[in-house]
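Visitor: Each structure below appears as structure tokens.
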Structure 1
């Protein structure tokens, strides 16, 4: 279907695979194998907290917690540091042993779930069966394939909508800018848009605006706008009477720590533990 002189002798196989036909379409995918040396970047496996058995995790965590010192008043920084390290070690050990890992894939989707995987496998089997009976239009496999494709397409749309609703419901403060970017940007492949042409004031008081199209010019314009040079002469008059400084902040209370724990977003156990540890350190230093 497509070829050039450079890759003509590199084509190993080119054929139609009806079993890979996408849902809600009549197009047959053409699979072309080309002998090209390509460097693959290996993705690191991440922990899938959504697929974890929380009941099993809590039961084993309770058993492991018995191996460290029981809860007791922490009077010194050394005791607090040791208790925090023991708690962190137990939680990290449970994460490594009990939380399943995701299989790295460059085509993975955040909204994908196990139900869609099962429907995809069943649809592929029906596609292979239908191709075998392609000479019998009245065979029952054709009707089953048509129903399975429609159901699979509806499941994809439903999974996307459900994932978006869960993202908005569990959104934290730091995710507001991400959601705003999703709303404002046009629908696409998720890539970042290029910086448009910038207009900056020219030299002189009566000069017109100048357009900046090159990357170097845009970098200089943004640096000058966000990082202006320090003035040579200070604008603060001599002997300025500064207002009284603010009083030191009050010590962090256990109620405030509990409130922050309840505000943490789910499925971020490692980040939550680190932020909680730093919060407790600040509370102890202010006491």
Structure 2
């Protein structure tokens, strides 16, 4: 299940990663437990806290009846009082997100920090999950039953790096954007789209989303945002993926390999592809 050789880049455009698990909601878990968990988890090292809307449960299902129904997760915008707590560390390069049903761990590179690599972020997630399991046990909230794993990589490709004009976009994503940039009467000025791929055999899905927009900080600049999310059920239908660590390995390998295959050789040179 584990590949010995994966593509590596010296300067990948990744600016955020998320490792997460979804679990069966705990009947006794309330919003008060979110604050109690933060207090139990070194609040002096994680002083930045805010509330966010909870995320709806999302399940990757397979079969003919599910064709055309796949997609990303959705925020819950209702009168439901359930919340998601976001906890950031002192330098705001890490974030823990927890709600009744989800636990996510983010590396945040918005400050210009280079990507620390999956092999460093994964043990940090493990430590947070173990702390959460201990908290659940100490509070007598029941057993934690994980039902899904998830990994997301967010990439920002700014104008002036490997593209300047819309006609350059096809040269970055040759397999995703087979669009004409100009005809006799129209000229491409923006684009966006999403694609969904099965991680065979029914181990999960890779969700690819590309958008063209403008970032406001640190200065206004046009960018291409490329999101890749790998997500799958626990356990998998064939019993090959039994825990989140198996799922993370599959998700990480899928994202890294697909990132290379969906982008061009020109882009690879700019991002410093080390091995092929």
Structure 3
């Protein structure tokens, strides 16, 4: 495997990368903006939020409207092609603390993850929580329970399997997706062993993506690495970084370019104003599949 190269810099907390319509999209959570990148690294601002709102997961409805998770506001925003923004769904009834990532299926079902406790304020103990679904019409319901800090997600090509990174259990879980978008048959895809030199002996997967062989690429910020894991959790590839990787997506013309969002900081109460984040790229052997 080739060494990583820097694709883009000058970001605060780059997260939730998506390969869509032949370009890269990301949320700069602490930069309060959503960006789109051309192949040459040129950056375009898609939407800017106030400083009290952190944009998170991204996805698209069948009509082309962009959905963005408002992490602090605990809502999902809808941006029409002109850029006009409105609240698509209010999640507060099911999300007592910040929301996080999101994956949107071809038929417009948006699955939204949440921390489940006061991650930044530290006023509550970590508890298991729910995975939420936002239907295409904005209706909200619970589709899975007993998840420990659910984070990044991926959908298989045919939309029949949803993969969820459970940070709190250092594993990736998966579910069968029924025709109406409900989830069933929750199970463990694989537990992730910690890096040999991990700062603490855990391997919490953050953002994830899927490849054509059915393996998962996952960002491991504690181990400062990105790993490729097969079903069962066996790690086949490991890419070390000098800062904390947060999320990954496979894109490029042949979907063999692994985009790695990373930052020198990821603890909000201690953040500094300097833009310490970047996006690295590396070419991998197996092309990407499904969403994101």
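We did not get these values from a lab; they are worked out from the coordinates using the rules stated. Nothing here was measured: the structure is a model prediction, and the numbers come from that model. Cβ atoms are built from the backbone, for glycine too; each structure is taken alone.
Visitor: Taking volume of the Cα convex hull per residue in Å³ for each of 1, 2, 3, which is largest?
Guide: Biggest value here belongs to 1.
Visitor: Suppose helix-only ellipticity at 222 nm (-39500 (n - 2.57) for each DSSP H run of 4 or more, over all residues; to 500) works out to -15500; of 1, 2, 3, which structure was it derived from?
Guide: Clearly, the read-out refers to 1.
Visitor: Work out which structure the value 1.6 belongs to, where distance in nm of label points 7 Å out along Cα→Cβ at positions 169 and 265 was derived from one of 1, 2, 3. Working shown, then result.
Guide: On the way: 1: 1.6; 2: 2.5; 3: 3.3.
It must be structure 1, since only it matches.
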